[in-house]
Structures are given as structure tokens and as C-alpha cells.
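Please find the structures below.
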Structure P
Amino acid sequence: MTDREKIERAIKLELGLPEHHVLTDEDGQRVTTLYLWGKNIVDVGPLASLTALMTLDLRGNEIVDVGPLASLTALTTLYLWDNEITHSAIDDLRAALPGCRIYA
């Protein structure tokens, strides 16, 4: 399963949609909380369009590049423990998302 498929599956679960549902942009804008803990995700790029996200849990994955998350300006809480992210990348993300509590 690709990272995109893992993320889409979590979105469908969060919104109570059936697995066969094809996600739309409108579906993505309804997601305010997403739990992706321990899913072996590397690429967070597919999350960049979920601009209504307020809480995002990405603990226990294999993430290195968090740059795409900088577009998620509605985020208030972001969990990034147990990933492969550098301190400087976390600092850059904190600067891009000043209203977000980032736990890394």
C-alpha cells in the first residue's frame, strides 16, 4: 500500500466513508483531525491539500521531509515523535506554523 493509499484510507475512516468511495476535494476540506500513527509513512505530500486539518498525528512513521506540512496553516496540534526529521526541519516548520504546537 502506498503512502497516498494509507492516507486516503485514514481520511475515509475519519469521515465515515465506505472504502470504495472516491475522495473529492470537498471531502478533504472536511477533515479536521487525522491519526496516522505507526503507518510507516514516508511521504507527507498527499496531506498538503488538507488545509482544514487542525490536529495531525504522525507519530511512529519514517518521515524525513516535513516541508509539505507548512501549507497546513489551520493546524493547532502536530505530533511528529519517532520519525527521521532533523531539528532544523522542525525549526523551519515551527516558523511556518507559529500557531501550531509541534511535538517532536
Structure Q
Amino acid sequence: MTAETNPPAISKSTLEITHANSFQELSKAYEQIEQDFKAIVKTDEKGYTKTFVARYQELSRIAQELIQKKNNGTPPTIEELAIFGEMAVLRDFCLKRLEKNRK
């Protein structure tokens, strides 16, 4: 199988988050992840992603606090990047899980 038939294990947005140099970049990524999770919740009628969405909601609260408090030009720490990265990974996993269960 080629790379064209197998999606990458890590999404582009997850890689961008792990290499973010500012909270402005993280804020932009967070907005997209938030929109994606709204769509996931809307389409998951059978609860395939329920526990992952709950974890996302916990991380989302932390991320919102970080964006509000830290958007002062200081670069994010590794721990702060990990919070946003975990949200992106959860999103990717939920999307794959929904796609798999649609078949």
C-alpha cells in the first residue's frame, strides 16, 4: 500500500500544534478543533466517541484558560503544547472512529 491509500498516523494540524511558537497559533488551531468537535457530537448518534468527547471538554476548559491568561507573547511550554496536541489527537481519533463505524 502507498501513502496515498493510508492516511498519515499524525494529522497536519497535530504537527502544527506541536511546533507552535505562540498562543496565537494555538488559538487558531483551537478554533478549528472546537468546530470539528461540534460536528463530531452532531454526527455521533450512537455514542461511539462519548468518552473521548468528555476528555476533550476537560482539555477545552484548560485550553480556554491558557489562551486568555497567556496570550501575552510568551511562547507556550511543552506541557501547554501537550494539552492542545491531545485535543487534536482526540479529534483525529474520533473522526476515524466515526468513519469506521459508518461502514
Structure R
Amino acid sequence: MRSSSPTSLKITLRLMREGPNQNLEDTLRRDYLIFCHILMRTVNNDFFEGSRALLDKDKNPKWEPSRLELVSKERVNQHFAKIEDINWEKLELHYGRNTTNQAMARL
């Protein structure tokens, strides 16, 4: 974990704490929102920096911020916030009447 993005570690901790209190639909929407923030680089560039470090094989990513204690609660909250982009669309889940039960049975 020492080589992981400090921001990602704090996001993961929050997800683990909130997860047991959410249903499958809310979890999928929340994860999609965070994924979009990461890909759109609305908060930071850590995902792409980590990918660069793997592809370049230097294994020396430059995280922003660089240490866990420097990651503010506000920075983490930004990943859970509504995306302010007119082209962004919320995740719409379309499923049959038993889809949720089927998915839960597979978990």
C-alpha cells in the first residue's frame, strides 16, 4: 500500500465504510461517479500517473498529493460530488424485475 496513490487509498477506505449501508443500485451509481471523476481528471491525475509509471516501467509515480496525511477530506469528497459537465450523463440502470435478486444471488 505504500506505493499506492494516497488519494485512492482514502477513497477506498470511504467506499469500504459506506458500502455495507448501500444497496446494489446505489453502489453502482456511486462507483460510476467516482470512475468518471478519475477518467475526467476533475480532481487529480493519479490514475494516469500510475498507468504511466507501469507502462514506462520506472515504477516511480508522482502522486498528488504525495503523502496520505496531505489528502484532505475535501479532496476525497470531490470524487463523490456531482459532475458539473453538460455532456456528462448519470448512470441509468435498466433491468428486469428479478435482475437485482439475480445479481445478489451471485454475490
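Give the label, chosen from P, Q, R, of the structure having the highest value of Kirkwood radius over Cα pairs in Å.
Comparing P, Q, R, the top value of Kirkwood radius over Cα pairs in Å belongs to R.
Computing mean projected area of the Cα convex hull in nm², for residues 47-94 alone gives 2.9 for which of P, Q, R?
Values: P: 2.9; Q: 3.3; R: 5.6.
Going through each structure in turn, the value belongs to P.
Between P, Q, R, which one scores greatest on relative contact order in percent (Cα under 8 Å, 6 or more apart)? Before the final figure, lay out the partial values.
Working: P: 21; Q: 44; R: 39.
Top value of relative contact order in percent (Cα under 8 Å, 6 or more apart), among P, Q, R, belongs to structure Q.
Upon calculation of helix-only ellipticity at 222 nm (-39500 (n - 2.57) for each DSSP H run of 4 or more, over all residues; to 500) from the atomic coordinates, which of the structures P, Q, R produces -8000?
Comparing all candidates, it corresponds to P.
Read the figures in this text as sums done on the coordinates, not as results from a lab. Predicted model, so just to flag it, every value in this text is computed and none were measured.
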